[in-house]
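**Q** Take a look at the structures listed below.
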Structure P
Amino acid sequence: MRRMAEREHGVVTEPSLKRIGVLTSGGDAPGMNAAIRAVVRKGVYHGLDVVGIKHGYAGLIRGEMDLLDLGSVADIIQRGGTKLFTARCEEFKTPEGQQKGAEILREHGIDGLVVIGGDGSYRGARALSHLGVKTIGLPGTIDNDIPGTDYTIGFDTALNTVIEAIDKIRDTATSHERTYVVEVMGRNAGDIAMIAGLAGGAESILIPEYPFDIDQVLIKLRHGVNRGKRHSIILVAEGVGHGMKIGEKIAEETGWEVRVTVLGHLQRGGSPTAFDRVLASRMGAMAVDLLLEGHTSKVVGIRGTKLIATDIDEVLEMKHEIDLSIYELAGILSI
């Protein structure tokens, strides 16, 4: 493999860069393996050693790392989860833990680091950057709650998992003429619920970004019954509250038979969609390019179809926002 002195667009690469690391941190997301594969193979293409760090920042502190080659990442692009495993690490949130991580990277000759994860992972990457380690972040989370990008790695797959579940639940809801409350993940973001609700034809969607009134939900349900509707799907983002309590409230107020389904962690699993595989591959390759160009403390995102790089400080200061026009459209179409 050849080490390129210059990229096609004429940006001179960082001559001192010889070895880079890659880790996944926080919650797993489908497509992380595709991103790891891209980092490794793009790095090898440019003559770099690529080191896989296991169990996120916890594994970094413990020195859990292996040199990866082309064969190390064979047959993983289609797999969910993360080959490098992931974990949360309270120690790394401390200055002492961060200093220890930076020292271990230097001891192993790692000049740059690609971090795949959410906002907590980004904060760790920023801390290492301040300690002299070149870091690039990739947005890996099903929640789609990272500012600075239209989509995060794993969101599309989780979305399709939820839509498939809604379709199946609607079959049985129709057969038994019942109301179903379906609780989905997303932490404090309503992206999964909103998009899946629109795509799955949910009668009501409850998200944390938009205040909801249970009385309005009941009015809509009764209106549907009055026009002959015999089943309904209420989609609840976990940031709003527990689906079970909302289901109990609806049953109490209406006297109807209500069933509640909490989809839980099955939303994180499964083979990544083509969209997530391509997104992760493009982002992973760009992360290596940014390190070769000498960048640090940057995160990769996508706007429309174009990849972008943004300062990590800027992203961490932003607030995640959703397009409420999509939420309003879902409400209109579910009358």
Structure Q
Amino acid sequence: MPHTIHAQALEILTRDIFAAAGAPPDIATAVAESLVTTNLFGHDSHGVLRVKQYIKMIRAGMIKPAARPRIRKRFGATAMVSNGYGFGQTGARFAAELAAELGRQHGIAAVSLGQTTHIGRLGEYTQMIAAKGLIGIGFTSGSMFSGWVAPYGGREKVFSTNPMSFAVPCAGEGALLLDFATAGMAHGKVLLARAKGEPVPQGMMLDKHGRPSTDASIVDDGAVLLAMGAYKGSGLSMMMEIIPTLLAGKRPLVSPDFHYGNPTLLLALSLEAFDEDSDFVQQVEALKQHVKKVKPAEGFDEVLLPGEPEARSYTQRVESGIPLPESVWTDLRRLADDFGVSLPSPNAAK
């Protein structure tokens, strides 16, 4: 049975664990907020499921919990940010703020983020840019030596799940947001399926013998994920491996010396730089309404826009709480015990 806990209590618990592990209060708060908000949006694969992973990485010296991002290089409308192997969320938020600032100044901006660990949900940062009235585009990659995805036609791990994200300003709060892995299924979603004891869909994974499998429990036993859209997704994944990685600071791609992490490239485009008309948001809204009016195909109740499932999850989970697989809740309880952190009071969990 899943354990349900309200967002505020879960955020406090997560913050306190990270603080006890050496993160300054503001960093612990920012990372906890990012993870719990991701759970609220329904992307449990990138939520507090990651707390155990992050603590393990801190203990191994892979995450430096007190490290802060800094601008390594500036050139016109571009910048390179070094995160010092601190929490990826801290570096990615800094890079998104900088991209938006440069985008307003120059009309277009590109900011790379290097020396960073797992950044969480890429869409969080493109959405930050869009919330400031600019178009946000993001690409991120992972180490080819800690990857999970086979190239098209192969059966060995080469690529990470290498997501990309697009966010445009729209009417009301938030943005029209698209955020997806170039793998058919993100690695974190396989971990979540394993935590729940559920299978993964057909066509997402091969076992260590190169045979199709739906058994999420074998994810750490030689399994390999497949790219989305066959050769198209494989090609996108390769581009994601190259562009954000090398622009974040040159490192040998095909070498065990490649450091673990999520090199990221964020772009910000100013609407005013391309057109003086002020109806961009209205045109986006018109397109959204046009798409929503399309008659649903057999087997569908309605046509959903990018971000609609997340918005509905957020509304529901703010009210009823966040359901956590029992294994994830057990991990959090054990970490709280390890660090002497108090668990939420009974009325904070359901």
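Values in this text are rule-based calculations from the coordinates and carry no lab data. No experiment lies behind these values; they were computed from the predicted model shown. Cβ atoms are built from the backbone, for glycine too; each structure is taken alone.
**Q** Assuming 0.45 is FRET efficiency 1/(1 + (r/R0)^6) of positions 46 and 86 (r between Cβ atoms, R0 = 25 Å, to 0.05) as calculated from a single structure, say which of P, Q it is.
**A** Answer by label: P.
**Q** Where does the value 1.2 come from, among P, Q, when distance in nm of label points 7 Å out along Cα→Cβ at positions 38 and 278 is the thing being computed?
**A** Attributed to the structure labelled P.
**Q** Comparing mean count of other Cβ atoms within 10 Å over residues 94-101 across structures P, Q, which is largest?
**A** For this comparison of mean count of other Cβ atoms within 10 Å over residues 94-101, the top structure is Q.
**Q** Can you tell which of P, Q yields 18.5 when mean projected area of the Cα convex hull in nm² is derived from it?
**A** Source structure: Q.
**Q** While we're here: So mean count of other Cβ atoms within 10 Å over residues 150-157, computed for just one structure, reads 15.5; which one of P, Q is that?
**A** Source structure: Q.
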